[in-house]
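Asks: Some structures to go through are shown next.
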Structure 1
Amino acid sequence: MNDDKLEWIFASSDNQQLADRYDRWATQYDADHDGWEWIGPAKAVEQLRALGTMSTVLDAGCGTGRVGVELAATGWDGTLVGVDLSTGMLAVAAETAYYERLVQASLTELPLEDGSVDAVIATGVFTHGHVGSEAFPEVLRVVRPGGWVVITCRSEVWAELEPAAADHEAAGRWSLHKRTAPESFHPGRSIEEDLPQSVVIWRVC
């Protein structure tokens with residue numbers, strides 16, 4: 001395993017390698033992110049909770065379940081579903097006991113019915129070597145009209161996502177609600193390693 005685990009993950013060549021690498025990292029993932037003071041899940045959950053009441057949320061690319069932990073800390077008691085490519089990460093997420101259902105799946109093939117969730121939240125997922133705008137149609141499909149999509153992404157990744165996001169908005173599928181000011185989501189990493197990130201929120205039409 002590469003000493004710089006994030007760069008090692010970002011360099012994954014396909015979904016199988018990505019899943020394999022996360023399987024290898026799963027038991028150490030939370031400790032490493034705690035060392036980097038990873039606040040992405042907390043920032044995304046803060047924005048999600050500010051959007052109002054919702055009963056069913058999909059944690060897309062749920063990893064070890066940090067979004068579930070943050071949601072529970074706010075007192076939210078709705079139905080939380082998690083999907084992830086890595087069975088190792090899902091096994092750790094299951095230990096939190098905050099998920100109604102955990103499924104191994106890609107964001108481009110979500111195992112949910114149309115319009116079946118009030119919101120999709122994805123932290124650290126729309127990034128290098130993971131998933132890009134090709135996942136937008138599936139995310140849009142599973143969220144009910146009037147629901148929400150909340151993601152975290154680096155500024156340079158947003159520049160890659162924004163054209164496709166704008167195309168979906170022009171087609172009347174969603175509207176950009178908010179993009180928070182870029183800030184460090186890994187304040188425990190060095191300045192050279194850490195790049196600013198934002199929370200991006202769309203309202204589904």
Structure 2
Amino acid sequence: MEDNILKGTTTIGLVCKDGVVLASERRATMGYFIASKDAPKIYKISDTVGMTTAGSVGDAQRLVRSISVESSLYQMRTQEPMSIRAIANLLSTVLSSHRMMPLYVQLLIGGVDKNGPHIYSLDALGGKLEEQRAVSTGSGSPIAYGILEDQYRDGITTEEGADLAIRALHNVMKRDAASGDGIDVKIITEGQYIQMSRDEIKKKIEELKLLN
């Protein structure tokens with residue numbers, strides 16, 4: 001039964017001095033079957049907050065719809081956006097409330113608020129950790145961590161973070177069968193939510209000499 005669930009795989013989140021970088025590959029699988037080669041795994045929650053998803057695509061999309069509405073309602077009522085911590089706490093509560101029938105997801109919530117850039121990771125039962133540096137989720141994460149832990153440094157810029165995320169995912173896609181079919185990168189800074197185009201990512205791969 002679980003093999004019939006559409007699943008998304010490797011995602012990466014980086015805390016940078018001027019924002020956060022969220023990245024993922026595009027493959028979604030059902031067991032050993034590649035169900036999609038263009039599956040979205042990074043969702044925009046607000047103008048300065050994004051969420052990456054690994055696990056069940058359906059469960060993740062349900063959470064995205066719910067948290068996006070709650071975030072918008074909060075901003076309408078208070079005239080200010082929810083903090084990254086508040087969004088992570090709300091998601092943690094939702095996930096914890098389903099612990100008898102858990103939602104099969106592993107999430108990263110990242111963005112910039114008045115307290116600066118933050119990334120939180122959440123597991124299917126609502127466990128929450130604030131990530132101070134670099135984090136990866138999904139089946140390809142052990143490979144990604146090998147690159148991230150070697151090359152990430154404090155004070156990295158979002159431009160440098162995007163390069164590092166692309167490098168890590170490129171290596172993941174060489175070794176993890178459930179990850180592949182291209183890379184998505186979102187850069188979130190104060191007041192900006194930037195999606196790198198496929199042409200920009202392709203150019204970065206060439207510049208980083210990752211073609212082999």
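Asks: Suppose FRET efficiency 1/(1 + (r/R0)^6) of positions 29 and 197 (r between Cβ atoms, R0 = 30 Å, to 0.05) works out to 0.95; of 1, 2, which structure was it derived from?
Replies: Comparing all candidates, it corresponds to 1.
Asks: Any idea which of 1, 2 comes out highest on distance in nm of label points 7 Å out along Cα→Cβ at positions 21 and 173?
Replies: Largest calculated value belongs to 1.
Asks: If you don't mind, there's one more thing I want to ask. Of the structures labelled 1, 2, which one yields 28 when relative contact order in percent (Cα under 8 Å, 6 or more apart) is computed from its coordinates?
Replies: 2
Every number in this text was worked out from the coordinates using simple rules, so none of it is lab data. Quantities reported herein were computed from a predicted structural model and do not represent experimental measurements. Cβ atoms are built from the backbone, for glycine too; each structure is taken alone.
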